[in-house]
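Listed next: structures, encoded as structure tokens.
No value in this document is a laboratory result; all are computed from the given coordinates. Values in this document were obtained by computation on a predicted structure and should not be read as measured data. Cβ atoms are built from the backbone, for glycine too; each structure is taken alone.
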Structure I
Amino acid sequence: MSRSRSLLRGRGRHDSGKVGMVELFFDLVFVFAVTQLSHSLLAHLTAGGALQVLLLMVAVWWVWIFTSWITNWLDPETLPIRLGLFVLMVAGLLLSSSIPQAFGERGLLFAGAYVFMQVGRTAYSLWAVRGEPLNMTRNFQRILAWLMFSGVFWLAGGLLEGPQRLACWGLALAIEVLSPSLYFWVPGLGRSTLDDWNVEGNHMAERCGLFVIIALGESLLVTGATFAELASSTEGALAFLVAVLGSIAMWWVYFDSGAERAHHRIAHASDPGRQARIAYTYLHLLIVAGIIVSAVADELVLVHPRQASQAAVLVIIGGPWLFLLGCALFKWVMNERPLPPLSHLAGLAALLLLLPGAWNQWFSALALGSLTTLVMLLVAAWETLALRERAAQAEQ
């Protein structure tokens, strides 16, 4: 394919890593998906319900992050790729709308929309790179083979019910989640290499940061909408303040320094594909999951500030814990530290120390939510002060 007709994203220009408006428009579908996930978890706050929502959450993230890889390689400002994103948006809306009943009457709709997005997008990308170097074509062929294999189990699960559907979809998702770590090895086609995944680091970092913003925005939306429907009370006002401060603390922990330093590192890395796979494809799932679970916790605290069931305790502590774990591992990988940040490890330990007392009903939901938010604020302050002190010492 001649360069004038190439659909690949340009490299080396000052704006080559810029996220386009069409990509932001595409992301609006996933604002809806995140809202559906948090509402589904709130409505099914049991072990079985949490397992189902976890599977759906990973699936939503997986289809989004795979699309982000595609728009990292292909230029969404070209007409064919832009039209492809619009088609994916329609399928994404069907996928998102089916989430509450994905393990009910809309299972086949969810599976069909998911397989269409994964398989259809990859097949379309294979067409888009015709005439490009052979290694790129082979990369998409391998990815397509894995997604078609997993798609069989997605569709089969959509036709089944109950535990059989969960088992089929769990197997399908395991196949997809495992595939990048195996470099999409396919008999006869071999496996991809990190050189085949030569991503534009600026774009990948910005895309994942924007998804974190989507999740945080949904958390604030839930908080505001829930608070607006409550009768005026001191407890309600305190719960609202605690929820907002918790979201601010999460933003601070992720964006104050960690995201920017990781952005700089992947943008100047000799092996951006490796970092994109580990830090952004896998570890960001923990970060996003923590924010979504925290949004559910905020709503529980707002609506039921005086009591905390055991399920509520797990959600109120589990959300910040997942988020901190993801951030700790992300910063560890992207900065090649001997250990994850000490502030994050201390925060994870402090949250776990709250669990026994909360489990035995020592705290109300509001008190427990306040304590977890306090932990998050302390982690943010600790890391900020430590980094400022380290920068001051380096200047001396």
Structure II
Amino acid sequence: MIIKPRIRGFVCITSHPKGCEAKVREEIEVARSAKKEGGPKKVLIIGSSTGYGLSTRIASAFSHDAATLGVFYERPSMKGKPASAGWYNSVAFEKAAHEAGLYAKSINGDAFSDEIKADTIEQIKADLGQVDLVVYSLASPRRTDPKTGESYKSVLKPIGKPFTNRTLDTDKNEVKEITIAPAEGDDIANTVSVMGGQDWELWIDALNQAGVLASGAKTVAYSYIGPEITWPVYANGTIGKAKKDVERAASAITAKHNCSAYVSVNKAVVTQASSAIPVVPLYISILYKVMKANGTHEDCIDQMVRLLNDHLYYDDMKLDDKGRIRVDNFEMAPDVQQAVADIWPRITSNTLYELSDYKSYQSCFLSLFGFGLDGVDYDEDIEIEIDMPSSN
């Protein structure tokens, strides 16, 4: 099949296996160039197929030679349609890890379920004995509580009053105004149930009870704060309530288990999740231009290498006053934020390409699905049905 990108809204519904492999191998080279002793050795990554979770898996394996077990919920190729990008990413990662002599296996299924937790525990017992780092990097719009069977759906809404600001219509490449209605009813509670810290706690509880969590292990979950222009729909909105619950869970996990739990506040980058948040794509486009100009721009893999090397496995973890790891420090530097703030009121559809790095945003978005990578022949007829190496 010859595969071309087909975009609907903030999702590309096709993905390219060779392009995904090229993107994964680019990140592997970044991780290899930052090899360091003293990092994790047996790592469980919950949500390991895209974005920060995938980059953490790559950094763990290729900067620290760690064995990695990844959990994700992805779609293999079916009925002549390409697999999801996350499936092809994970195939590419396993292939490269095995070539390097590293342990790498994956479990595909609903990470919120008791069944997948049990399968993961059995895999750890069989192959690794215990894990010393657990990374929680799930991003899902829905969750079914395994205890009650009740399903919840998350929403991206402000709290208390409508929010109006500029946003970027990536279908039409237009800057326009958007108004988002405030949360109502059970919106906040449901969003916390999906994106808060409860499932992270359930994972650590289950791992500890099964005896597969090493004494003195570490666990980390990911968060974002961002600038004031995004706060109404993010930090102070429904998703912000969920992220505060993740911080609550970190304290609870540390208190309950011989395991240190941390929240890492990461930089704004182009991911499948961030592309769905109003206002954020426009902010990212401006941010990229500013940070590239001053030489501080980082992608997912750069952030995760720095998280492991300079924070999580460093003598001084550089925690903030709330006990969080801040690898968003370059983004939140006052000069960077002032430069973004100066550009924000001036940007229009006509000045979009001049005042921001929207071209990079577009190319980064396409690369999430394996498109636009150097050295890939996108006119080649390729095989789309590819099995996970560890399943063979």
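Tabulated data
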| read-out | value |
| --- | --- |
| Test item: relative contact order in percent (Cα under 8 Å, 6 or more apart) calculated as 16, pick one of I, II | I |
| Structure from which 3.3 was derived, distance in nm of label points 7 Å out along Cα→Cβ at positions 238 and 366, options I, II | II |
| Winner on distance in nm of label points 7 Å out along Cα→Cβ at positions 30 and 118 once structures I, II are ranked, highest first | II |
| Entry that produces 0.30 once FRET efficiency 1/(1 + (r/R0)^6) of positions 38 and 358 (r between Cβ atoms, R0 = 35 Å, to 0.05) is calculated, selected from I, II | II |
| Entry that produces -25000 once helix-only ellipticity at 222 nm (-39500 (n - 2.57) for each DSSP H run of 4 or more, over all residues; to 500) is calculated, selected from I, II | I |
| Structures I, II, by distance in nm of label points 7 Å out along Cα→Cβ at positions 46 and 350: label with the highest value | II |
| Structure responsible for 1.6, with distance in nm of label points 7 Å out along Cα→Cβ at positions 134 and 246 calculated and labels I, II on offer | II |
